[in-house]
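As structure tokens, here come the structures.
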Structure I
Amino acid sequence: MRWGHRFRDKRVTTHVALAARAFGASGIILADVNDNEVKATVEKTVAIWGGKFSFEMGASWKETVAAWKSKGGVIVHLTAYGENVQTSDVMGRIRSSDENILVIVGSQKVPKEFFSPDVSDFNVAVGNQPHSEISSLAVFLDRLYGGKQFGLDFNGARLRIVPQKHGKKVAKS
């Protein structure tokens, strides 16, 4: 769930969605705002590069959190103030929950409620220094999936990148 999107943040919000998709998330919820331009960009990417990735927007963050918790899901708030992924056992505790995970990333000062157990089951930091929400999401998902997300098959792709040592090669599927 992306919270705090401002219309000047279109590019960053789009990159949060693209990083989430590439790193194994099943979708994104853009809370408290509607931005059809960002949605169209993400949906176009999915149509061309394949895979399943949902895009929801407009619901309030409070409704989204309440609905997620009512289904037994786990909520992880990514923040520089949280438990460090390297120096604590937080990733093991998250993995052992064996529930669907909603990851919250912000773009501006988040409401203080995000830090409380009423909202977040875990407050997680990829480093306890200021950094971008894109990098924190990518590192968190990589730690969560242990790199396995890079072997995902993005079914239905019209284009695919052909890995090679030098140059760029894109093949039609």
Structure II
Amino acid sequence: MRFRLEQVFTAPLEDVEATFIDADFLARLSELPRLGRPELLEQAVDGPIVRQWVRYRFEGQLSSAVTKVVDPKRLTWVEESILDRRVHRTTFVIVTDHYGHRLESTGTFTLVADAANARTTRVTEGDIKVHFPFVGGKVERAIVNGLAEHAEQEVGLVQEWMGRTAR
């Protein structure tokens, strides 16, 4: 399933970009529902290239039908990403810690500033494939809906973070 999400921030592009690679901000993402405290496993900076590995844990509620085939305690994954700060584009791949053969997801985050660099749009484009007979498409739609909800909530957290960390 192909998906596209947009988030709009009232801040310069460089500030938004810096927020998403700030270890302290990543920890704050745990304030959003259904997501445990993200764990920055590694970050490597080589000039304008930032490689980052972040582990996430799903902590939301699942239906009893889902929990018959999925252990909620094992819903963890690592987002492996490469940010090129020259073009403000991040490529990512999701690597599940468990159920690896059941989920595939890749995509990009692209930041685009308006003409005055007062607003920044973050466009997420990706593909997700759930390999589960009969329910794969339904699960894909549920994941994308959850991503969209998370993205909406994330905007407020980013805005608050940038307001507190502005110098």
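Each reported figure results from applying straightforward, stated rules to the coordinates on display, with no laboratory input. These numbers were taken from a predicted model, which means no experiment stands behind them. Cβ atoms are built from the backbone, for glycine too; each structure is taken alone.
Given 29, 15, 12 as the derived value for semi-axes √(5λ) of the Cα gyration tensor in Å, for residues 3-90 alone, which of the supplied structures I, II does it correspond to? Computing semi-axes √(5λ) of the Cα gyration tensor in Å, for residues 3-90 alone on every structure in I, II gives 29, 15, 12 only for II.
Looking at FRET efficiency 1/(1 + (r/R0)^6) of positions 51 and 83 (r between Cβ atoms, R0 = 25 Å, to 0.05), point out which structure of I, II has the largest value.
Numbers: I: 0.25; II: 1.00.
Of structures I, II, the maximum of FRET efficiency 1/(1 + (r/R0)^6) of positions 51 and 83 (r between Cβ atoms, R0 = 25 Å, to 0.05) occurs in II.
Quick check on the output: 2.5 is distance in nm of label points 7 Å out along Cα→Cβ at positions 75 and 155, derived from one of I, II. Which one produced it? Structure II accounts for this read-out. Figure out for me which of the structures I, II the number -10500 belongs to, where helix-only ellipticity at 222 nm (-39500 (n - 2.57) for each DSSP H run of 4 or more, over all residues; to 500) was derived from the coordinates. Considering all the candidates, the number was obtained from I.
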